[in-house]
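Chemist: Structures given as structure tokens follow.
Readers should treat all values here as calculations from the given coordinates under stated rules, not as data from a laboratory. A quick note: this is a predicted structure, and the numbers were derived from the prediction, not measured. Cβ atoms are built from the backbone, for glycine too; each structure is taken alone.
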Structure I
Amino acid sequence: MSGAELAHLRESVQDYVANVVPGKDRASVFTPEDDLETLQYFASVQQAEHEYLYDYGNHPRWRHVAAACLGEPFAAEEATTSSGEGKLAGKGRPSIQYFNKVPSRSLPTPAHQDNFYFKLSPPNCLTVWMALDPIDGSNGLLNYVPGSHLEGVQPHSGSNVLGFSQSLIEWEGTDVQAREVAVGSLQPGDCIVHHCNAIHRADANDSPPDSGRHRRSVAVVYSGESAMQDKVALQEYLDDHDKQVAARPEGQGGRVGWVKEKESGQAKL
């Protein structure tokens, strides 16, 4: 994507961040320091909030890509699962998610598989991921393990990384890690499509704090009509995730502090 279409998407995201995010519920907004400068994630865009972003998952280009890759129509109903992690909306209406690696203030995204969150079977689901900023070796390259989408969902455990709470248990020094390949530099508008079982991760943004080199992106998840969500497995994950959050020191990962502020009526961004 390039030109006026890309410019409109970037402007829409900036408008949403500036004018809608400050009033969003903390379940769909992640920021470690409660300010817009460190905003790392938003999801659950509502029609009344921003018509263009709300309907972005129905963009004809991405509908065509999704149908061609999935080999079947994709699910288009409203999502019924609400959670503190947008990755859980693997089954439902395709909706946009926003990610941002803040210069010198964001951790690496741990190696993981989206379907550990989604709990879809068969795993006929994909993500269309688009860069909004130039991406290179200093601000958060994406890395994938080729062929891992054919090997099933691997065991995960808590990572304490904001927005990516789970990571592969066996990763460092494994044969799987040795197969990892970096995507390489990307320009705004460049897209990647990955399967929900593909193991992937991203580097940290090591750019100087005053560089302005954010690593922003948007993503839309499409699941085929045949992909059914295992509600029991999903609930087991949610229960385990709640235990992980409760066990964290106050403020770690940015979630505990928000919950306390919201309960006391002092939630802010």
Structure II
Amino acid sequence: MGNRKHIEILMQGAEAWNDWRGKNPGVMPDLEEADLGRANLPGVDLREANLHRAHMLVAKLLGADLQGADLRGVNLRVADLREANFKSANLQGADLGHSDLHVANLRGADLQEANLRGVFVVGADFREANLRGADLQGTHLLGAKLCGADFSGADLQGADLHGTRLHGVNFRKADLNRANLKGVDLHKSVLAEANLRGAQLGEADLKGVDLSGADLREVDLSDIKHWEEIDKIEGANLAEAESAPEGFLEWCKKNGALF
């Protein structure tokens, strides 16, 4: 359990808390396992705070600063996290299901094994974030900044990423079954051993992409771009791939793909 005094000051509201932090810059807040459900704390300063396994269900944290905070295992379901700063925060195993992350900053955050089902992420910044093994099943990621993020082993079944810029993203062994990747820019991304069965890849830019060992069965390949510059395709399964451009399947066969 966290420091009772710290929790009591925080429950007085963001203004009182921020004033206390300003007068005590050397004190690291200990709010471990604190019950902050439905707390209304817009603009609160929680930088570097220990919020390990805190209960923050439906909390209102609009514009809050949580940079570098320890949020492992925290419950932030249905929370208002618009414009919040989670840069470099540790959110391993956190539950953010159906939370609002509109324009939130999660750059470089650790979201390994986190639950992100149903989150609202328009304008959110996930660049260089660690999302290994995270659950994003059915999540709409349109408008999020994802370049350089690590989604290896993540569950993205049925996720909507259409039109998103995905430069240098790692999707190794990720589950993208039936995901919408229409028109995405996958320049130099890694999709090795990923499950893309039944996914929509129409109009996607595949320049420099690693598709080695990927499951591409029943994938929609209509109007894919720069397929001649795919980095690796050996071992990929293209059985029943649909609407492939002229010459693509022959090129794949020459480069070690399976049919």
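Chemist: Identify the structure, out of I, II, from whose coordinates Cα extents along the principal axes in Å was calculated to give 46, 46, 37.
Modeler: So the calculation was done on I.
Chemist: Of the structures labelled I, II, which one yields -2500 when helix-only ellipticity at 222 nm (-39500 (n - 2.57) for each DSSP H run of 4 or more, over all residues; to 500) is computed from its coordinates?
Modeler: Computing helix-only ellipticity at 222 nm (-39500 (n - 2.57) for each DSSP H run of 4 or more, over all residues; to 500) on every structure in I, II gives -2500 only for II.
Chemist: For volume of the Cα convex hull per residue in Å³, for residues 12-139 alone, which of the structures I, II scores highest?
Modeler: Max of volume of the Cα convex hull per residue in Å³, for residues 12-139 alone: I.
Chemist: Still on this structure, please answer the following. When Rg/Rh (Cα atoms, Kirkwood Rh), for residues 100-179 alone is calculated for each of the structures I, II, which structure yields the highest value?
Modeler: Across I, II, Rg/Rh (Cα atoms, Kirkwood Rh), for residues 100-179 alone peaks for I.
Chemist: For distance in nm of label points 7 Å out along Cα→Cβ at positions 28 and 108, which of the structures I, II scores highest?
Modeler: I
Chemist: I have 5, 19, 19, 18, 19, 12, 6, 3, 0 for P(r) over Cα pairs in 5 Å bins from 0, in percent, for residues 36-75 alone, calculated from one of the structures I, II. Which structure is it?
Modeler: Answer for the origin of the read-out: I.
Chemist: Another one. For distance in nm of label points 7 Å out along Cα→Cβ at positions 20 and 220, which structure out of I, II has the highest calculated value?
Modeler: Largest calculated value belongs to II.
Chemist: Between I, II, which one scores greatest on relative contact order in percent (Cα under 8 Å, 6 or more apart)?
Modeler: Top value of relative contact order in percent (Cα under 8 Å, 6 or more apart) goes to structure I.
Chemist: Shifting gears a bit: Matching task: 1.8 is the computed value of distance in nm of label points 7 Å out along Cα→Cβ at positions 172 and 236. Pick the structure from I, II.
Modeler: For distance in nm of label points 7 Å out along Cα→Cβ at positions 172 and 236, the value 1.8 is produced by structure II.
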